[in-house]
Structure 1
């Protein structure tokens with residue numbers, strides 16, 4: 001309800017009283033605010049003209065000035081009334097309490113600002129880790145340019161935004177836990193293939209579900225999207241080399257168990273799309 005500008009203290013020239021409009025201009029508050037304060041009995045004009053117009057005396061303006069000042073530091077109207085009308089009110093104590101609340105809000109805003117900075121960085125960089133941290137977590141074979149390449153390729157997709165928003169809240173420990181979960185899953189895939197687990201079996205389907213759970217650390221993965229990923233893992237030389245480095249033929253076997261699970265859920269892998 002307050003307009004811009006600092007309120008002026010009343011002076012001797014106000015002895016005959018100021019109209020609501022004049023008081024509004026003098027104090028830098030709206031006429032509506034003055035009417036409201038009058039209606040609730042917080043600050044009523046002491047004089048009226050013969051025509052019934054309200055006039056604020058110098059004493060009224062002094063009270064209004066204090067109301068404006070207290071409002072500027074964040075006191076509510078009920079608290080202001082108590083400070084002004086209770087002769088036993090601890091004004092310094094009330095102001096100290098308000099200062100403490102302001103300090104808390106400032107700290108919350110600082111944390112919010114820091115969070116926004118991290119969110120912006122995550123959208124632009126993908127990983128908020130140093131090159132050294134990436135090598136320590138993802139291994140010496142990790143390409144630190146991967147995130148920039150991924151953003152260039154996928155930066156306009158919903159999945160990149162979801163990935164970035166998760167990345168913004170993660171530090172080295174969280175990324176290490178995710179890396180360990182992925183490594184554990186890769187090992188389980190190789191063991192299952194060695195054990196002769198067949199696509200479509202309960203054991204294979206459990207692995208498919210586990211893959212979706214692990215991958216959800218990056219972004220939510222639908223079954224159709226999982227089919228597309230399985231085929232990319234088999235066809236892309238880099239991904240295929242990763243899986244075949246665990247077990248020869250593992251990329252193709254993984255694609256097969258994903259396709260079989262998709263069929264069991266009414267999805268034709270040959271027509272699955274990224275959705």
Structure 2
């Protein structure tokens with residue numbers, strides 16, 4: 001369904017001593033197939049290349065080599081807009097805020113309609129009951145939880161084939177994480193959405209059908225969380241975005 005074939009991503013770098021130009025490999029010859037309707041969690045140490053891998057799928061980062069095949073088509077040369085039209089959608093770790101723009105404006109664009117009944121059904125899917133929420137400005141006054149609900153709504157409004165979420169728990173409180181996981185699982189099952197979540201949060205890792213552990217730009221492991229446990233000893237994987245405080249910290253897998 002979505003195939004990564006020998007995908008590599010390099011960025012300009014320089015030798016610290018000689019100052020000569022070099023290239024740094026961020027994603028290194030990765031091959032993997034995401035099946036239709038699966039729930040995948042991508043985790044790994046900071047700087048391992050997990051977010052870069054997700055951005056390559058969306059087209060935010062440009063491949064250095066390899067190719068990405070989606071529904072039998074090589075989408076490597078396609079733009080972000082073209083990939084979105086093909087059914088791939090991306091939720092950012094830090095969603096953008098737009099002064100002078102309301103939630104209704106964004107959702108209408110994402111849904112392709114300003115029909116009140118349609119918009120009401122979409123916001124209900126993310127747990128918003130009040131229609132007045134649609135008229136909130138998407139600006140700095142919104143809380144972390146509110147801006148995440150807005151972005152989740154704009155993602156699912158597209159009814160994507162593939163939904164990618166980069167650190168979706170960033171900026172939200174502990175009590176919001178459980179409902180968010182339930183929402184993504186429900187969307188996956190009811191709409192057969194291939195869901196890819198980049199996260200350190202164990203709630204998402206537990207919810208995933210398949211866990212991908214990325215290290216030094218490569219997929220070091222793919223399988224269930226139980227099988228990954230021996231490889232997570234040097235990685236803090238917590239119930240919310242705070243570093244583990246030691247081996248007895250119950251929030252974390254060590």
Structure 3
């Protein structure tokens with residue numbers, strides 16, 4: 001079992017790796033033996049998480065702005081200077097925007113769709129040479145996209161463009177998986193529910209996340225970092241070598257068992 005879920009000898013790139021789900025996935029990758037390269041926009045945030053993650057294994061950081069093709073290309077050029085192959089790409093960097101239906105500005109729409117969907121596509125394409133260098137029939141390369149249950153069920157908050165972008169992530173995952181299967185590159189998505197960290201608080205729109213989770217999630221709690229990280233380890237390890245084109249829901253039962261809405265006392 002240890003070997004089945006081991007990531008020893010693998011190199012992973014995790015975008016948006018300085019906090020929240022990205023940092024949680026990076027931590028579990030390191031515990032599983034991977035070398036991890038994290039990227040984020042702000043050097044200060046990278047420095048803080050790097051100090052913590054370095055206690056778990058071999059980790060390094062690259063500051064990158066992925067909102068443009070130039071930034072994407074610059075990141076992959078830097079990664080290519082550090083490694084000649086990439087075993088796992090985690091597309092986690094993203095943005096959200098909340099507001100009433102008639103108050104969503106065009107800049108908000110463009111920002112969220114650009115970072116959540118366009119960046120995911122073009123970064124995956126830019127990473128293909130390094131992914132292909134790693135991929136084989138017995139040991140495929142992996143792409144893991146971070147979606148959201150808001151792209152599956154109608155969210156309770158008014159986050160129209162965010163929810164639409166995550167639905168697009170799920171469909172783009174399936175299309176990439178179909179196209180890249182013949183090249184031994186597996187592409188899957190994880191659709192998290194509410195997890196600990198700043199991202200969860202942002203999506204909840206300032207609502208007390210813990211209280212909201214208690215009343216709406218069947219398991220009556222929000223997710224823990226190791227639970228989202230462990231799901232990514234499965235997809236990145238030998239255990240997940242026959243899984244591609246899936247959207248793995250990790251949400252405490254919200255989509256599968258239905259929102260509790262305070263009725264499960």
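Some values worked out for this structure:
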item	result
Parent structure of the calculated result -21000, given that helix-only ellipticity at 222 nm (-39500 (n - 2.57) for each DSSP H run of 4 or more, over all residues; to 500) is the read-out and 1, 2, 3 the choices	1
log10 I(q)/I(0) by the Debye sum over Cα atoms at q = 0.09, 0.11, 0.13, 0.17 Å⁻¹ from the coordinates reads -0.63, -0.72, -0.89, -1.30; which among 1, 2, 3	1
Test item: relative contact order in percent (Cα under 8 Å, 6 or more apart) calculated as 20, pick one of 1, 2, 3	3
Comparison of 1, 2, 3 - label where distance in nm of label points 7 Å out along Cα→Cβ at positions 57 and 137 is highest	1
Structure with the greatest value (metric mean projected area of the Cα convex hull in nm², for residues 89-144 alone, set 1, 2, 3)	1
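Bear in mind these aren't lab numbers, they're just calculated from the coordinates by the rules spelled out. From a predicted model like this one, the values you see are computed outputs, not experimental measurements. Cβ atoms are built from the backbone, for glycine too; each structure is taken alone.
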